[in-house]
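Dropping the structures in below, format is structure tokens.
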Structure P
Amino acid sequence: MREASASHLVLIPSYNTGEKLFETVAAARAAWTPVWVVIDGSTDGTGERLEAIARHDPGLRMLRLDRNRGKGAAILHGLRAAVAAGYSHALIMDADGQHPAERIGEFMARSMRAPGAMVLGVPLFDASAPRERIIGRKISNFWANVETLFAGIGDLLFGMRVYPLAPLLEVMEASRFMRGFDFDTETVVRLSWRGMPALSVPAAVRYFRAEEGGVSHYRYGRDNVLLVGMHLRLLAGLLLRLPHLLWRRLR
């Protein structure tokens, strides 16, 4: 295992992701130290198993929420603990094996060269990607780019990314939103409004079928309604900030 970083950690939220969690953690630990996992009220026994593994691995830490609170809430719990421990940046990635853990070092290196920027993964899809998810992503990305005045952000939804912790925590603490899957899009938009630059890193993404151990908590009807509400909220926020954002863009 590599020497532990004093500034950058890997943060993985997990809710009932089964065996994929352990594959993801093993791959992340092979690439980086430290790795923290937030068990978001899982009921599949993964928390107990991971806790046993962490007892024998000083580079792995597990945090736990008493009940399922949502992706963003789990990340917020980890962010608070990371800031309290003195870390300045976190690479956030999903627990379901979709994100390429072997690219962690590259993402971290980009962040260390530009510590004031977000490092955002841009997905490279293969044949496993559901067509409806790709179409929905294109629509959501279009509106998110409108909301950031086309600031050059490659993808607003890909969940593998590195953030500076202090401004991210400030943005999240100031809002009651960003506690579910809206975390990925809304945090990037709001940090962009604050003038934080974004660096894009292409990365392969893979969707696993159920027989391959794939787990998805995405519900197309319910979650698309929530996404529409999020974009309406962000468009309203854009209108309030438009004079300032246009002035900054013109300069």
Structure Q
Amino acid sequence: MTIRTASLEGVATIEIARPEKKNALTQAMYLAMASAITAAVEDRSVRALLITGQPGIFTAGNDLEDFRSAPPLAAGSPTTVFMQALLSCDKPVVAAVTGAAIGIGATMLLHCDLVYLSDQARLVFPFVTLGVVPEFGSSLLLPRRIGHARAAAALLLAEPIGAEAAVALGIASAVLPAGEVLSHATRVASRFNALPPGAVRDTKRLMRAGAAAGISGAMEAESSLFVERLRSPEAREALQAFFEKRQPDFSKT
């Protein structure tokens, strides 16, 4: 199984566990994560969710075999189902990231409430290099969170954001040694057991209400362009170059 789930002492954990593929996400994995989020929301004993990966890697993003065969952001796709599940989750979501978070691995962190990184973690938004556009509302959320100039470096040039910078820019909560990230995130998630769950849910809803309409609009625009861009010569060249293990040539696209 490539998605492991557990519920213990009020914390529902979702672990991306496909290390041989750098935790690349398949359509089946998206559905498993969406189901786990929905189950945690419906379980009254769960007070918080914890999303994590494997030591040294959070996720490399989409599995490009799946990516090439089925548009990941088509209406009703497993990727979209996962996005909507995380977006509508009314319980606190804590992320523990001990390595690279690439593509949707980075954009999903923008929808988590508390994000803890190892000192080796980095966030990468490689969409333009693949001939596509950002997703999960990141074209709106990242500039709003870190400013246009820094977001341009991340989204237009795909420059990685290191752990310390992610905290300084307000993307993450704290940086810890790799061996302490998961245990610290688990302790933080467990703190919600001692807090009134209704007040926590209502506060989260209020914090996100102002941006909700904008995020939905951004996601709709992103999805439409993403699917369109997948059919472009640029995207075909980027994916072909990936599978042929060479640098893409966009001079003729």
Structure R
Amino acid sequence: MTLDENKIEEIAKQLLEAEDKRKPIDPITDKNPKITIEDAYKIQLRVIDFKKQRGQIIVGKKIGLTSKGIQNLLGVNEPDYGHILNKMVIYEGEPLSLSQLIQPKVEAEIAFLLKKDLNGPSVTVADVLDATKGVMPAIEVIDSRIRDWKIKIHDTVADNASGARIILAGRIMPIEEIDLRYIGMVLEKNGEVVATGAGAAVLGNPAQAVAWLANKLYEFGITLKSGEIIMSGSFTTAVPVSSNDVIKATFDHLGPVTLRFIL
């Protein structure tokens, strides 16, 4: 850790103001080149504390950087994580206004609904499957409070892993007879296929990503709780969106989930 508590609080307030006013800030790493990953997570947690003081509630966690390609791009060898707050969850069928966001992109993911707590440091894929009530097709809207997405790993970690909104399909599927590694997904924008992927793109298995998260959070004294939603990571690279775009992600066995953007 290289940043003192005052600097951590200062950066957290800058990120919060950037989100509130929808005016991005310069990369945190430009002004703080010695920032550590530990510092970045402390900034993230401070932002979450501010939001909890406003009455928001943590309803889950999200995993990012599950693709080896993205990890190599950012020079890291493991994913990152962020928090899901109740104000980040929107209903399928409800349009999302771009006026609430800065520079959004979308990702297609599988969301896990937990029925048991998961506490590291030795959580396995089997433990995750046993603790899961079911899975849902989901779309994550990512956004960066960092100008022009000029991010390094420390920037996105501090910025709640670039989290913005999640949309969950209106169905929960049991996983007893589903091999999550082989679930295929087709992502469409305005009826045109823009990406395809499979569950194996997410650390080899989306459940492995959840196991990683439970074990990582052990370092911070945090447990994944029964009833929480866990976004397990994107099947593909993120896709930019603009006004009037309709995004549809269709998953084998699980079905589709759709989101429409408006001004």
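No value in this document is a laboratory result; all are computed from the given coordinates. All figures in this text were calculated on a predicted structure; none of them were measured in a lab. Cβ atoms are built from the backbone, for glycine too; each structure is taken alone.
List of remarks:
- For relative contact order in percent (Cα under 8 Å, 6 or more apart) computed as 19, the structure of P, Q, R it came from: Q
- Ranked by distance in nm of label points 7 Å out along Cα→Cβ at positions 205 and 237, structures P, Q, R are led by Q, which has the greatest value.
- Source structure (of P, Q, R) for Cα extents along the principal axes in Å, computed value 50, 45, 37: R
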